[in-house]
Structure 1
Amino acid sequence: MPTNNYTNPGTYSWTAPFATKSVTARVVAGGASGYRDCDGDDEGGGGGGGGFSVSTRNFAAGQTLSITVASGGSSPSCDTGNNGGTSQIQGGPGNIINVRATGGRTGTDDSGGGGGGSGSAGDSVQSGGSGDDDDSGQDGGGAGNSSGNSGRCGNARGGRGTNPNGTQGSCPGGRSGASYGAGGAGNDGGSAGSGAGGCGSITWSYHSPSINSYSVGNNYNLDGNPDANVDLSWNTSYASSVSINQGVGSVGSSGSTTVNTGLQSNGNGTSPAEKTYTLTASGPGGTVTSTKTAKVKNDNTPSNGWTTSFINLDPGVQVVVSLGTLAGVDMPTTISTSGTGNFVGKNGSFSGSINFIAGQVVQLRTTSMPFNTSVPASGNIGFTNSKTVTVTTPSGSFNVTFTTRAPVVRETFNYADNTNKYPYEDIDLITNSPTEHLTSAQIETDDIEIPVEIKVSDGDVEVSINGGTWQDVRSI
């Protein structure tokens with residue numbers, strides 16, 4: 001876990017960084033100096049070590065702590081000593097963190113060593129070790145640590161120090177106390193050792209980043225307009241860096257976006273098409289990932305063949321035909337036609353443009369062409385008449401041909417039973433009342449299907465059609 005150590009006497013401030021979860025604060029107070037006895041009576045005890053205190057609390061980013069690191073007792077002048085100072089770390093809402101340790105007390109000149117300072121606030125408090133009296137070596141006391149105190153070092157040396165993490169430190173080489181917080185050794189006549197300054201330590205843990213929610217949508221195109229887009233949405237906590245692969249890149253800690261998957265499904269093969277998107281959330285507390293799969297159906301290209309020719313149609317009638325059953329798609333597919341009177345249909349409902357799904361029959365409605373009125377030089381059957389209707393699908397357009405059958409164009413009139421019954425060779429010469437000379441013979445034209453010219457073997461013959469005006473005819 002990250003740690004800030006404060007090892008020089010003074011005051012400091014610390015602000016919890018992003019994603020901080022908990023804080024452990026430790027302090028070691030300053031050690032006292034030894035007592036310097038200059039009156040020649042062989043007195044002068046060692047100084048006591050500083051106390052120790054530690055606490056752990058939940059803590060949040062942005063909350064602050066103030067740190068005070070104590071000085072040790074300085075090497076004294078004759079017949080005196082100096083106590084160590086108090087170290088403290090406190091702060092957060094309601095001073096939720098409050099660790100405090102008092103400094104060691106200096107030795108005396110009456111055969112007594114200085115007492116160790118105590119931990120006066122915190123979850124776990126320890127007192128520093130006392131200094132030794134002059135009769136036993138004048139050693140300085142060790143600083144308090146997480147399990148007691150670090151102890152004396154002997155041979156009129158300063159006490160053993162405590163590391164910022166609360167473990168036992170090393171012994172000094174001389175009379176001054178070892179870092180951090182140890183007491184100095186006393187002395188007769190010569191200089192007494194100074195006490196070591198205290199220290200502070202802040203160790204914190206981070207929340208592990210979390211992915212609170214992550215979704216990757218599917219796109220089963222339903223509007224007839226294919227695309228490959230899907231929606232991504234996410235929410236994370238305690239992540240300072242969030243990214244999504246597949247070209248999306250860095251994103252905010254929460255949000256949503258629409259991405260083009262680039263997928264193309266196949267109604268005759270792989271459907272839906274799939275792509276995975278991995279969300280990675282990283283923070284000071286680690287990295288977490290989540291992978292989701294996007295599914296896309298966007299094949300609107302028909303693979304089936306179409307019936308494109310319809311023949312022998314009666315003239316001028318409405319025609320409804322089936323072009324085929326839509327296949328090879330996995331989404332609604334728009335099929336359309338154009339031109340007056342032309343419509344595509346589904347289940348008997350017709351329009352210029354309709355969305356179909358796989359398995360539905362595509363119909364086409366139009367009106368057949370009239371008879372072709374061209375008359376051939378010979379034969380009784382005329383010519384067919386065709387029209388072309390263009391149908392458009394997403395895979396392209398194709399033409400459908402509607403062919404009106406050929407009409408009957410000739411019929412033979414047989415008046416053999418009335419030959420030579422007219423009084424005059426040319427009925428045109430009768431000016432009074434030609435109707436009295438009419439033949440009673442008549443015939444229905446029940447074969448021909450288009451208007452055609454009537455021709456007879458005698459050019460002087462006239463005909464009346466359906467009781468109408470008498471008309472000349474041409475001879476064959």
Structure 2
Amino acid sequence: MCGFIGVIGAESAVREIYDGLIAIQHRGQDAAGIITYDGRFHVEKGEGLVRDIFTEGSFERLKGRIGVGHVRYPTVGSGGAEDAQPFTVNFPFGIVMAHNGNVANYDQLRGSLAEEGRRHLYSGCDVEVVLNVFANALAREARDGFTVQALHESIRAVYRSVRGAYSVVGFIAGHGLFAFRDPYGIKPIAIGRKGAAFAVASESVPLTTLGYELLPLGSPGELLFVDLDGQVSRERIEEGKSHPCLFEYVYFARPDSYIEGVSVYRARIRMGERLAGKFRTMGLRADVVIPVPDSARTAAMAMAQALGMPYREGLVKNRYVGRTFIMANDGERKRSVRHKLNTIDEEFRGQEVLLVDDSIVRGNTSKKIIQLARAAGAKRVLFASTAPPLTHPCVYGIDMSTRREFVARDRTHAEVAKEIGADAVIYQDLADLEGAVGAGEPKIGRFCNACFSGRYPTGDITPEMLLSIERERDTSRIES
């Protein structure tokens with residue numbers, strides 16, 4: 001699950017992109033990159049956080065009124081600097097591309113590009129596959145020069161070939177900025193305008209932070225193209241139905257973002273209210289509600305209010321330690337939990353504590369937090385998750401474990417509680433989670449809930465693909 005922003009028509013695209021990437025740093029901490037264009041490409045990429053990669057000198061080097069930036073969280077590839085986005089090809093025209101998502105048939109496409117397209121890939125990053133499929137098609141469709149119709153046909157070629165979920169932004173040198181999303185609309189996208197400038201991002205918050213007016217969302221299967229004169233065209237290339245990712249609302253998106261027109265903040269309030277109802281039906285009690293910061297804080301406050309229980313900030317987060325969920329391997333996550341969180345012992349001592357977190361994935365982080373609570377003197381520790389049990393791997397861009405790593409897989413709730421050291425575990429029901437999110441936008445008929453249900457909405461995820469993705473992730477973790 002990565003973050004991107006593309007800008008056209010800004011006086012200094014790099015400054016807009018840099019500020020936008022800072023606003024979506026939560027979507028990727030592994031690497032970042034920016035490519036701009038002013039008659040030639042200007043590229044800067046590196047491993048680490050945005051503020052550590054780009055300097056004042058970067059603003060001088062990365063010239064131009066058009067550009068694309070990206071923050072990376074690896075799902076395919078080693079996660080090193082060679083996999084940092086955006087990527088570029090010099091033919092036809094010169095194309096730059098970045099994406100958020102995951103190509104499920106990556107291995108197959110990489111092989112066919114080498115054998116049939118005679119295209120050698122420089123990295124293990126799946127957006128390079130999308131870029132080369134697109135470039136092959138555009139070279140064929142634009143033999144007599146670039147046209148918007150040739151662009152349309154090239155996107156159709158991507159839809160015919162690329163499986164998985166993806167939202168994409170890029171630009172074609174000398175012609176303009178483009179953006180499109182897969183026909184299932186699993187990955188979010190936001191579009192904005194500020195004067196003569198347009199921007200596209202992987203969620204709304206970087207655009208509103210930069211003062212862009214949000215425009216209507218791109219439909220699944222829709223292409224947006226903005227030329228160098230600021231002329232906008234939008235075309236539905238392929239019919240599709242939106243299946244937004246539920247986990248965006250649970251964890252990944254910032255609370256001040258809107259995804260598919262739904263306020264993430266309001267959705268998390270409703271998650272907490274519905275989880276309070278589940279708590280009551282289980283006949284449980286506690287003295288105090290304490291959130292696991294930061295993404296569970298909103299739901300925990302709403303849950304405490306609905307239950308009429310005190311809400312306390314008993315866990316203090318070190319802001320200089322990144323999000324443990326998106327760290328490269330389990331050892332790194334375990335080490336970071338103790339560096340990341342510290343207890344205010346007075347809030348735990350002698351109390352029956354209800355801890356609220358966004359989800360329970362592998363269980364290691366939850367176990368460490370519960371150990372902290374008990375060490376601080378908690379008499380009893382209940383653990384609530386605003387998400388249902390995670391039991392199936394995501395093939396659409398979230399590196400949330402192989403099947404055998406999920407703590408909830410093939411375990412009862414009581415067995416999960418025992419495994420993580422809690423006195424009880426309270427999980428949100430899937431119907432309640434979908435209701436909490438969907439109440440903000442009744443037009444959303446369906447969600448991607450594959451990580452909870454095992455039902456992959458694209459309908460083309462084979463057992464062989466699942467095994468291939470698991471092998472790739474296992475290899476990446478060993479190498480890291």
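Observations
- For 46 (percent of Cα pairs over 23 Å apart, for residues 223-390 alone, calculated) the corresponding structure among 1, 2: 2
- Answer label among 1, 2 for the case where helix-only ellipticity at 222 nm (-39500 (n - 2.57) for each DSSP H run of 4 or more, over all residues; to 500), calculated from the coordinates, equals -9500: 2
- Entry that produces 0.97 once Cα Rg over 2.2 N^0.38 Å is calculated, selected from 1, 2: 2
- Parent structure of the calculated result 3.4, given that distance in nm of label points 7 Å out along Cα→Cβ at positions 127 and 383 is the read-out and 1, 2 the choices: 2
- Which of 1, 2 yields 21, 8, 5 [semi-axes √(5λ) of the Cα gyration tensor in Å, for residues 159-198 alone, calculated]: 1
Computed from the coordinates by the stated procedures, all read-outs in this text should not be read as laboratory data. This structure is a prediction, so every number in the text was calculated from the model and none was measured. Cβ atoms are built from the backbone, for glycine too; each structure is taken alone.
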